[in-house]
Every structure is written in C-alpha cells, then in structure tokens.
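I've put the structures underneath this note.
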Structure 1
Amino acid sequence: MSALRWAESIILQLPLRLGLGGLFVFAAFNKLQNIQAFAFAIKGFKIVDPETHGHLIVTAAYTIPWVEMLAGVLLILGLRTRASALALGLTLIAFIAGLIHVITSGIHADCSCFGDTNLICDESVGWCQVIRNFVLLIPALYLTFRGGGILSLDAILHRREPLGDARATYQDQRVDESSLRA
C-alpha cells in the first residue's frame, strides 16, 4: 500500500465517514424520538396533498430515519461505504429539492432535519439549510466515488489473495481434475 493511500484514508476517508455517518445517525435518532413531529414537518412542506396521499407522508416519516440510521452506521463501520454514501447523497438531493420547493413556493415550514435540534441553521426553512445540505453532499459524493479507504471494514473483508497464490490454486485444481480422468 502506498503512503498516499494511507494518508488519504487517515486524513480524508476516515474522518468523512465518521463525521457524515455520525451526523446522520444523530439526525435519525432525533427523528425516531418523535415520529409524529417529523410527519408534521413533512406535511408542512406541502409536497403531496395530505388528504389524498397521507399514506406517503406516514411512510416517509417512518422510512427516512431508518434509511439515515442504517446508512450512517454502515458509513461509520466502513461497510458498504459506497452504497451507504450514495444512499445518503440521494437523500440529501431529495432534501435539497424539498427545501427549494418550500422556499420558492413561499411556504412557511420548519425543517426538522435533526428532529428538535437545530444545527447551524434556524428551524424555519431557508437558504441556510440548502447550503448546509450542499456542503454535506460533498463528502457523500467523495465517499461514493473513492470508497471507505484502507481503514474500513470494506477493505478488511475484501482483501484478495495475492495473484501468485491464485495461480497456484488454479494449477492445483487442474492437476486434481486431470488425475480424476485417468
């Protein structure tokens, strides 16, 4: 392994995985503490009509936190890093679209991004949340394309045997098969 790969893993990939994963675990935990409040926040975005599509609001209120929790934990562990980062990246893109819809429609709504906790931005939806989500999208995209690095469970579980050993194993199998024919 090159020194550059180690440096990238220690300086970038590990902190980004722990930070982004931890943030989404925190957000999911806060949402799961009060699913009803999160459902009301989704309803406040007025993306779907609650009279005809209320089931979608309830489904989203129960699904989004668990997706965030699972992807966050997997990111922290460095297991299925690319898929987890992609899931969180797509979630952030959906959140950004929802926030822009609220802002451009002139709807007054509360974010509820982190449950009852407000990180950096006020609870009322505004451009601050859009910018915050764009900033969070950067490490999600980076991890999607670069992976979890050397210090991840992905790297530990997916180490391949050296090429020489693989060739020897293949040749041993050929010898065994030929002796069976004779």
Structure 2
Amino acid sequence: MKKRIIFTRRRGFTLVELLMYFAMFVILITAITIFSVTSIKTIRKNQIKKEVVSAAYSAMRTMLYEIRAATNVYNPTSNFDINPGQLSLQTIQNLPIGESLTYIDFYVDSNSNLYLKRENSNPQNLISDKLKVSNLEFKYLASSTESIKINLTIEYDSSSPEYQYSYDLTSSANIRKQ
C-alpha cells in the first residue's frame, strides 16, 4: 500500500519574512525622510538667498533713483566713508505743500534696518524686518560731476548658521542738477 503524503499550505508569513519586510520598510521610510528634510532645507536656503538679493537690489535701486533725481548733497547731515553712513539729499521731487526744496535721508537705525526718510513724513523701511544691513557706506566722488558710490551689504539674520546669508552690492550714480 502506498502512503499518500499530503502537503498543506500554510497561511501567513514566517517570522524571518516579517522581519525582512519590516527592515525594508524602515529603510524606505528613512530614505524618504532624509530626502524630504534635505529638500526642505535646500528650498528654504534658496528662498532666503532670493529674499536677500531681491531686497539688496530693491534698496539699491531706490537709493540710486533718489540720487539721480537730487539737486545736491546736503553735507551737514551726510556721513561719508564710515559704516553705517548716512546720505542726505536736496531734491525738488515730492515737495511738501508750499515748499520749493525738500530733503531726504538714507540711514541705518540701531536695529540695522535701512530707512528712507522724507521731510515731513515717517521713515520708510526699505528692507524686511527679517533682514539686517551689516554695511552701508557712502563715498562722495566730487569731480566734474557729483557722484555718490554706495557699498551695501544685507544679510539674513538667523540663529541657525546654515540659514545665514549675506549679499554685497556696490554701485554709483551722478547727481543730475536740475
């Protein structure tokens, strides 16, 4: 008589199989997490760089525009060749009522914010409160035409070293006496 061997199928997984699946799952989740964290940090760093560079160019553009529109440098309140400097200009743009001449100032306050102050109006912050001016120098270049050279450094002030970023910008403009 022949014996018949019957094989039964087991249902479920063995302990070794479960451990292997769990290890693969942990490795996959770890890889995805590391990739996500790295991507988020890179995106944040790029946003910071973009914000700093944009603010530096915007502030520089504003200062250059006002210099070109000015009629004169007002020397008694201007501070040249020092950091932080101050530039005071005489202008005929945006005149207060009844005036034929007005003054504007560019300066950095004690919190390292860059301001444009027009006569008879409140100071206007030219950069975000998250940013700081670490260098603002004006150089008076007197030759056949009056020119002002500006050295500007804006930085993102962060307690985390990996998110600190600064941007230097230098430009100059001639005063167009009108």
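Readers should treat all values here as calculations from the given coordinates under stated rules, not as data from a laboratory. Since this is a predicted model, take the numbers as computed values, not measurements. Cβ atoms are built from the backbone, for glycine too; each structure is taken alone.
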Q.
Quick check: 29, 42, 25, 3 is what I get for P(r) over Cα pairs in 10 Å bins from 0, in percent, for residues 20-59 alone, calculated from one of 1, 2. Which structure matches?
A. 1
Q) If helix-only ellipticity at 222 nm (-39500 (n - 2.57) for each DSSP H run of 4 or more, over all residues; to 500) comes out at -11500 when worked out from the coordinates, which of 1, 2 was used? A) 2
**Q.** Origin of the derived value 20 (relative contact order in percent (Cα under 8 Å, 6 or more apart); candidates 1, 2)
**A.** 2
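Given a value of 2.7 for distance in nm of label points 7 Å out along Cα→Cβ at positions 44 and 76, calculated from one of 1, 2, which structure does it belong to? Provide the component values of the computation, followed by the final result.
Numbers: 1: 2.7; 2: 5.0.
The value was obtained from structure 1.
Taking Kirkwood radius over Cα pairs in Å as the criterion, which structure among 1, 2 has the greatest value? Could you put the intermediate results ahead of the total?
Working: 1: 18.7; 2: 20.5.
Comparing 1, 2, the top value of Kirkwood radius over Cα pairs in Å belongs to 2.
Check the numbers for percent of Cα pairs over 17 Å apart, for residues 108-155 alone across 1, 2 and tell me which is largest.
Working: 1: 49; 2: 46.
Between 1, 2, the highest calculated value is found for 1.
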